[in-house]
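Pasting the structures here.
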Structure 1
């Protein structure tokens, strides 16, 4: 069982990730600390009380990886290891027991996003190498019951990594932003997971730096909130219109 004693986290490492467990809790951890030190720490946080508790350590290092909670289990998928090499490793934890390895992903990737729906985990896009030319539109599906991976015939509308996403209904995911091979994506599109069908929506505001995301967004009271990857701004989608909100200066200062 994970540590029930409240803790204080002194540092969040580059390449870490987080995902929502429910409306009140998130899990975060992983990443790397240069030079070549692996970070296996994982934590669960109550967003209501801000209490932090330690979870079992990962079996191997993951940075710029996918983290998803589905079917009462947490999954850490691919990314880089502490030697800056792409890893195909996939790990599973029920939050109350040690991590265990699952079947490796077929195409290792960093800066992808993972979504659990019914008894399948879908991994969208990401970077399969070390340059923008390696950004992919492939979608891999992990069958939880059979511990097996397969490719979907469906692909992303264009190759993307650092793609923002959040659930907006029980079967619909909203995707936004990200980076493609020649620039930035400002399109927003919904994916109906029950039909596996895309619908194009309103665009993000155009800006030179683009909109890059490495953490799962959140839908609250029908509005979407997502923190961009440099932690300095939040994009908010309210009544189907995007707006930009600055984070508090003291938060930005404390993270540095």
Structure 2
């Protein structure tokens, strides 16, 4: 697989630890900063008030520690996703299009163009990975769980194929370091975070096992997301709302 020359010269394993410590240290600080910006679109009233742009931290760290030429797609997607976060649901003048939708579409196009010379048609699948990660970010911890699970799978594929394992471990470490406050429901990745992890995951799977691995990621990620979201929703209904065995109640309506 010719593209695997990208990471053939293995990255320093110590840089993964540095990346993780940096994310762990900066995420609470970013959350505190955004909490002071309550009039901005980076803060939402969900769960009594939640900073939703804290994914800035993992995006910046991934952008620093990703090797070239894989860094550029993450940088571009994260930047356009951050524009999406900042703009919220604002429309472009009188057009039936939102600024966020425009920046998201430009991000998909940019990532596809940047990665096509490396991975061919699989580039589009990498760019489209933003959708399952975006859906996963709607519930606390789900996007983190999805990223961790898929990173471990990419690492296993890389190990079995004899590929470089640096990128899957980097994504895993960065997400794990970011995740504690997200699991508690105190922060949200926002588009900048979940889009960046989506592209990084797609790249990690390609480096691990090529185009077929990217296809497997694209097909399995929505399924894993659905399972994780269902589990979270069941727990919420039972613990917070007081509905016993909500899954059986749901089945009676089907």
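Computed from the coordinates by the stated procedures, all read-outs in this text should not be read as laboratory data. Please read these numbers as outputs of a predicted model, since none were measured by experiment. Cβ atoms are built from the backbone, for glycine too; each structure is taken alone.
Summary table below
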read-out	value
Test item: mean projected area of the Cα convex hull in nm², for residues 102-165 alone calculated as 5.2, pick one of 1, 2	2
Structures 1, 2, by relative contact order in percent (Cα under 8 Å, 6 or more apart): label with the highest value	2
Computed 18.6 for mean count of other Cβ atoms within 10 Å over residues 54-61 - originating structure among 1, 2	1
Identity of the structure behind 1.0 (criterion: distance in nm of label points 7 Å out along Cα→Cβ at positions 174 and 190, calculated), options 1, 2	1
Structure (1, 2) behind the derived value -23000 of helix-only ellipticity at 222 nm (-39500 (n - 2.57) for each DSSP H run of 4 or more, over all residues; to 500)	2
Structure responsible for 129, with volume of the Cα convex hull per residue in Å³ calculated and labels 1, 2 on offer	1
Among 1, 2, structure where distance in nm of label points 7 Å out along Cα→Cβ at positions 46 and 230 as derived comes to 2.2	2
